[in-house]
Structure 1
Amino acid sequence: MDQAEGSTQGAAHSVPMCYRHPDRETGVRCTRCERPICPACMISASVGFQCPECVRGGSGTGHAPEASAPRTIAGGTMTADPRLLTKLLIGINVAVFLAQQAIGDTVTEHFELIGRAQYSLFGPLQGVAEGQYYRLVTAMFLHSPTNFTHILFNMLSLWWIGGPLEAALGRARYISLYLVSGLAGSALTYLLASPVEPSLGASGAIFGLFGATGVLMRRLNYDLRPLVGLLVINLIITFYPGFNIAWQAHIGGLVAGVAVGYAMVHAPREKRTLVQYGACAVVLVAVVVLTLIRTAQLT
């Protein structure tokens, strides 16, 4: 008797699984058919969210099915492979890492983030302050060639966090978030770190994905405790003296990710695109301002 009641109570409190992705838990249901749907299947409607099948079947307002193309929660286009960009980003990072291994320090020294320094006693000054602004971008795809755990943990984090976020936002919004967060991390590192101390890694962009994922989970009323716990562990590692991590990149990426992520999932439907990409533009302006301030200081 007690066992039966316990089983019934457990079943009643269990989280339903998405009807299109049986391996994904969700607390959201389609407002039309009431079937459970995950973030990848949520299509924003005037009230709540609908599933792709209901949208394809017509909105019930007299419009043809083609008039309501399936969209993600952020308004992005639904795709057959919702993790394509995440796979490409991982592939680029791994390819660059292999190039570092094959060619040597030349690749790292030419593309890592450094403010203003000489790589040899009589060599020329190099760095962002010398007009090599491309380093703010290229450093995001480099990793320590002597530390395999550096790229391993970053790529695992990118797969675990980036994949579901890409599915929820759509490709264009996802890559915008990734690049803007990475640039924000690079800019803050350039501003606050020693100009002769090199920095590299995808961590700034990945922390941006962490921030945006937290905003999305809050929007969907998911339990934030696992994500918060993971983020706290990462921040402890970030500030631990023995790891020599560029904390500026992590904080810059995280703040940008939260700001852009909030715009992505909370933008009003009628002005969605303007608000979302406007937020990206604001962060990019901040990146430019910080970069110009630091360049003026160093030159």
Structure 2
Amino acid sequence: MERSTAAEGEREPEEPGWEVDPEDEQGAAIVAFVGRQLRARREAAGMRAAEFAAAMGYGEGLVYKVEGGTRIPRAEYLDKADEVLGAGGSVAAMKGDVAEARYPKRVRDLARMEAQAVELTAYGNHNLHGLLQTREYARALFAMRRPALEQERMEQLVAARLARQSVFERKPAPALNFVQEEVTLRRPVGGKLVLRRQLERLLELAELRAVEIQVMPTAREDHAGMSGEMQVLKFRDGTAVGRSEGEFGSRPVSELKQLRIIELRCGIIRAQALAPGESKAFIEQVLGET
């Protein structure tokens, strides 16, 4: 039975971490290893779980979950554990081991491909591409999910989406090309204030030399993207991975014939959309109207 170290009548501090996905074998193995290391260090320090929890400022139940490998500790938990155990940085250093395990495997795989790509071309028709989203916009999108996501799960997905945006800081920078439907600039996801900040973010990203953002006007009669969103990632070794919502079951494909179809459509979509300069002016106009 879990015990609380919080004083009676006080709310125990929120548990800092996320549950381990049992289907993510690699992530579960990492978290289990970190948990065993934490327990061994605590016991070597002569501290019972209750004493350690009190020193940490969290519930005893959380200590058991982390040490048992069923809870992914946040960075601040490991920093505090390092301090309490006098580990001299060795416990805090495990933050790198658990960083990827915090996010769903599918998101990790996508982030890994984006981090390796030298070129990305993406077309979005319902909402803005994940790499373009602000925290508030992403949170509002996940809040719309039905059935509704639990708050903890939603925050995990938001954090994972934002972590992918480190691609903008890569050197050398990859070529990042985005085509967005006009409606994605106008739909007030999260409310007008969230939308305004999101539009401002798009204008900031459009200033980056390696980034091109284009708008597909709703009034376009000829449109090669009517089958849904699509994306192509190209890598340094000449290989590529594509995905199309309306083709190939929306799964990633690398077979040359299938890739050519997606690349052809992406190329036509970019030609049909407003040029980057015109698109920037269009976004500024929408911002002024919002």
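Values as computed for the structure displayed
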quantity	calculated
Test item: helix-only ellipticity at 222 nm (-39500 (n - 2.57) for each DSSP H run of 4 or more, over all residues; to 500) calculated as -14500, pick one of 1, 2	2
Among 1, 2, structure where P(r) over Cα pairs in 10 Å bins from 0, in percent, for residues 181-244 alone as derived comes to 19, 44, 28, 9, 1	1
Answer label among 1, 2 for the case where distance in nm of label points 7 Å out along Cα→Cβ at positions 45 and 165, calculated from the coordinates, equals 2.9	1
Structure (1, 2) behind the derived value 0.20 of FRET efficiency 1/(1 + (r/R0)^6) of positions 29 and 133 (r between Cβ atoms, R0 = 25 Å, to 0.05)	2
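Since every read-out is calculated from the coordinates, none of them should be taken as a lab result. Here the structure is a predicted model, which is why all the values come from computation and not from measurement. Cβ atoms are built from the backbone, for glycine too; each structure is taken alone.
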